[in-house]
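The structures come next, written out as structure tokens.
No value in this document is a laboratory result; all are computed from the given coordinates. Source: prediction; values computed, not measured. Cβ atoms are built from the backbone, for glycine too; each structure is taken alone.
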Structure 1
Amino acid sequence: MQEHKYSIKEWAKDDRPREKLLSSGAENLSHSELLAILIHKGTREKNAVDLAKDVMKLGKDSLAELGKLTVKELMKIKGIGEAKAITIAAALELGRRRQASAALEKTIASSSAGIARFLQTKLKDYRREVFGVLFLNRANKINHFEIISEGGITGTVADPRVILRKALEENAVNIILCHNHPSGSLKPSRADEQLTTKIKAAAGYLDIKVLDHIIVSEDGYYSFADEGLL
């Protein structure tokens with residue numbers, strides 16, 4: 001005889017994720033329960049909480065790993081269609097932006113360590129190498145951050161013309177270059193050094209100063225300025 005799968009509506013009211021959030025607060029729900037609220041409805045075979053547990057399992061029971069999954073990867077779970085996958089991806093992105101914006105609001109580019117913390121938040125979920133730029137005002141407050149290019153597994157290329165055009169649009173006085181190393185290695189390549197020199201020279205003609213080039217990974221960061229390479 002096939003086991004009957006109880007829907008969330010049949011649970012005790014205090015055990016239902018939405019009711020539990022209202023009565024106890026979001027902080028008292030498990031990751032799976034919060035995801036179940038996003039998923040909203042289950043399938044004939046599984047309720048929303050069971051589907052949420054499958055989502056967490058795909059993310060190795062880690063929110064950090066879950067944040068790296070694409071919509072297509074989430075849709076590999078039976079019962080997670082495009083709409084549910086998009087909802088989960090959007091919620092994860094909001095969480096990422098909240099964390100990054102909190103860092104951004106406090107960030108004046110006064111130390112490589114502070115900038116690196118901000119960049120680690122922004123770039124941690126990229127599986128491929130990406131190149132970004134922080135655009136700063138005269139007080140070295142971050143006005144804008146943008147990913148300029150995204151490359152393959154082996155690297156990325158940033159066009160100095162694109163960077164400087166954007167710097168002028170943002171009225172930037174100073175800029176900080178950055179990219180991630182998904183491999184975890186923090187050592188700059190020869191190409192990294194050559195690109196930094198090229199952008200610094202081009203920026204100088206527009207009276208824009210390159211303050212630093214920071215490489216980040218999950219394990220730490222490398223600052224060209226700190227190492228005397230600028």
Structure 2
Amino acid sequence: MDQTVLITGGNKGIGLELTKLFLELRYRIIVVARDFSDFAYHDNVECIKYDLIDVKNIPKLVDSMGKIDILINNAGVMYSLPYDHYPQEKVESMLKLNLEAPIKLIEECVKAGARRIVNNASIAGQIGHPDVWYGVTKAGLINATKSFAKIFEGSVVINAVAPSPVETDMLEVIPLERREAFLKTVVSNRFATADEVAKVIVWLATESPEYINGITIDINNGSYMR
């Protein structure tokens with residue numbers, strides 16, 4: 001495959017499943033992450049160690065990659081802290097990593113040729129969420145998806161997914177009582193798996209009709225129905 005996909009946070013969780021799927025499709029893969037110590041695909045993937053909190057240097061980062069065909073904004077962070085005990089540095093880092101960095105990557109990757117973009121948002125951006133700042137950033141990412149779809153006027157297909165909690169390391173950040181309460185709201189009484197979310201993202205990034213543009217696909221196993 002002569003096309004290039006850039007996956008942020010492609011070293012673990014949903015991102016790792018994305019990396020595996022795009023390897024099967026024989027894409028040139030660039031993964032940007034802070035840590036590759038347990039990453040098993042160094043020989044098949046271009047690994048760039050970078051902290052996306054450094055938003056101001058993202059243009060230089062993307063410029064070093066050459067042509068980009070697909071961008072997947074997957075990297076993100078959640079702290080699960082109460083709103084009245086949220087250190088300012090946590091607020092600032094979350095805003096940068098979950099919202100400012102994805103938007104800057106969209107801007108720069110489109111300049112580098114990207115014509116398909118998928119943002120990994122969250123159900124937290126659609127409902128009132130106990131981690132207020134996490135919900136705010138994911139709501140912002142969903143809104144940015146809609147806004148850029150209008151701005152690009154069809155020249156770039158940009159969509160998002162909004163998963164409910166997924167069986168990744170991030171799940172352990174959510175307090176046990178909240179996890180148990182959530183399971184009572186879903187049809188199958190389980191969390192999503194990383195590969196289930198990754199398969200939807202890959203479809204949006206490669207095969208989905210161009211008329212599916214500016215939308216957010218819910219991956220929540222019927223949570224809204226109960």
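Below, the figures for the structure above:
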item: Test item: mean count of other Cβ atoms within 10 Å over residues 33-40 calculated as 12.9, pick one of 1, 2; result: 2
item: Structure with the greatest value (metric relative contact order in percent (Cα under 8 Å, 6 or more apart), set 1, 2); result: 2
item: Parent structure of the calculated result -10500, given that helix-only ellipticity at 222 nm (-39500 (n - 2.57) for each DSSP H run of 4 or more, over all residues; to 500) is the read-out and 1, 2 the choices; result: 2
item: Source structure (of 1, 2) for mean projected area of the Cα convex hull in nm², for residues 81-160 alone, computed value 6.7; result: 1
item: Distance in nm of label points 7 Å out along Cα→Cβ at positions 65 and 185 - highest-scoring structure of 1, 2; result: 2
item: Mean count of other Cβ atoms within 10 Å over residues 121-128 - structure with the largest value, from 1, 2; result: 2
item: Source structure (of 1, 2) for Cα Rg over 2.2 N^0.38 Å, computed value 1.27; result: 1
